[in-house]
Structure P
Amino acid sequence: MDAHLLGSALRTNLRIVRALGMRSIRQTFRRPQLIAPIIVFPTLLLAIQTGGAGSAVELPGFPPVQSFLQFMLAGAMMNALMLAGNSGGIALAVDIEMGFTDRLFSAPIPRFAIVLGRLAGTAALGLFASLWFLTIGLVFGATIESGVAGALMAIVLVTASAMAVGGIGAAIALRTGSASVVQGLFPLVLVVLFLSSAFFPQELMIEPAKTIAKYNPLSFIVEGIREPIISGINASDTLDAVLAILGIVVLGLLLSDRALRHRLKVG
């Protein structure tokens, strides 16, 4: 009987998460201001960097790649997923400002379902961004060295990373309840990303950026995404990327839990 009740409760919770997740996804793709920056800005940056720094592949110590575009695809996807996490936090903050989240708090549903539902929209943005940039790469001549398996690996890592980063964005939204505060984190997002190996090989950086990039969790994730594209699936790089994603997930869950408790306490 207990197992039956537990299974019934689990199915109910999954339906709630699914409903909120579908709302989040529809809301995300109906708001151009949320999805456009995630695609337009990283695409323009990719075009500028590829056109202006294409000869960087000839530098001694640069990883062997087909082209600078091939190398930069992972960085563009990282850029997009970081912006997706930020946009997800903004959307949650807007729901808080409009009072929708307060109505959810008063409903007899698990509190974690509210956050998980929002993260579904963020994951959808990550999935869309990965497909977008892989398509751009293939259209303009870049190859995926490990084939379909490598492309699927990159898609999974980008989608999971977007959800993980979205957890931190959700925590900030829950804590502040202000869309403008979450939106103001955009410059910080770029700083953290540029201090990784997303846009340039770590080995060719100068100090202190080189040391920061070495220990930046985003570097582990981007290398896990990049390797299937430029060479092949590497178990070590993939494991490092998964562990980095899990670390960000744990941090996001802890911050979201504390922020949720604070919001329920102060109202």
Structure Q
Amino acid sequence: MQEEPFDFKRDVVDLSFVKPVLIDFWAEWCGPCKVLGPILEGLEQEDHGKWELVKIDTEEFQEIATYFKIQSIPNCKLVFEGKIIDEFSGAQSKATIRKWLDAHLSKLIVEEVNAEPDDLNELLQDQTDIPDQNFLKRLYSFVETHTDNKKAILALVKHEVFFNPDLAIERIKQATEDKEIQELHDDLLVIKTWVEADWKADHPIAQKLILARKYLLENKIQEAVDEIISSIHMDVTFGEGIARKMGIALFHIWGPQHPMTKENRKLFDMAIW
């Protein structure tokens, strides 16, 4: 499988809303970078997915390095929820970086793995809306210690697709022969298109869809559905029917018994017909 090209928004900004991201600005000619790199990679492996290491070659991505005003390398920046939390430069020792990381991770990661219930059904009782960034973090913690739990993975990707669609789709791509997973895979593809759509903000329907997307990511679910239904009333065919497809995907993910489905499905069906 061909590796997808690096995308800063997807691989750093969006991912930082799921877990902390440590950017390592480096270059092939930089001696200290070659010392620091393996240390960071080793620490990432030790922490088993609590944070993500993203290495950015300043020669290949000069515009990113310029944006961050990188004047010397190696330079490392810790990003969480789209913001730089802290940074350091130069080749530090493993002990120094470990202390630095732990100090930040203890503050950023609110739900500890050991605090989560071993029973998935007990965990899912706390789930209210989809998507929910905070609940996604709890599912990540659960899946880390229950890697083969299909139900947990399916629950996880329903949230993850809104923040990192490629990663969510990749998780289930190898098991699409399963009917349940194939149906979910189709819905995830629709949501990926929705999340990544580049609508023109001066179009009245696009304005509603952009607002609906913003509401969904902010966990304002009813407001998002209202905007989707309103856009369908204006033109159900806009953007190859993306609002209709998105509404159906949402109802599939929520399920027929979810309050959002019960309250809105009839209104949605009236709009599309």
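For mean count of other Cβ atoms within 10 Å over residues 80-87, the calculated result is 28.5, so let me know which of P, Q that is.
Here the read-out was taken from P.
When distance in nm of label points 7 Å out along Cα→Cβ at positions 72 and 224 is computed for each of P, Q, which one produces 2.5?
The read-out was computed on structure P.
Assign the value 13.1, calculated as mean count of other Cβ atoms within 10 Å over residues 120-127, to the correct structure from P, Q.
Source structure for this number: Q.
For relative contact order in percent (Cα under 8 Å, 6 or more apart), find whichever of P, Q sits highest and give me its label.
P
Thinking of P, Q, which structure, once helix-only ellipticity at 222 nm (-39500 (n - 2.57) for each DSSP H run of 4 or more, over all residues; to 500) is computed, gives back -27500?
Matching structure: P.
Quick check for you: by mean count of other Cβ atoms within 10 Å over residues 144-151, which of P, Q is greatest?
Answer by largest value of mean count of other Cβ atoms within 10 Å over residues 144-151: P.
Out of P, Q, choose the structure whose coordinates give log10 I(q)/I(0) by the Debye sum over Cα atoms at q = 0.09, 0.13 Å⁻¹ equal to -0.42, -0.83 when calculated.
The read-out was computed on structure P.
Rule-based calculations on the coordinates, nothing more; no lab input. Computed from a predicted model, the values in this text were never measured in an experiment. Cβ atoms are built from the backbone, for glycine too; each structure is taken alone.
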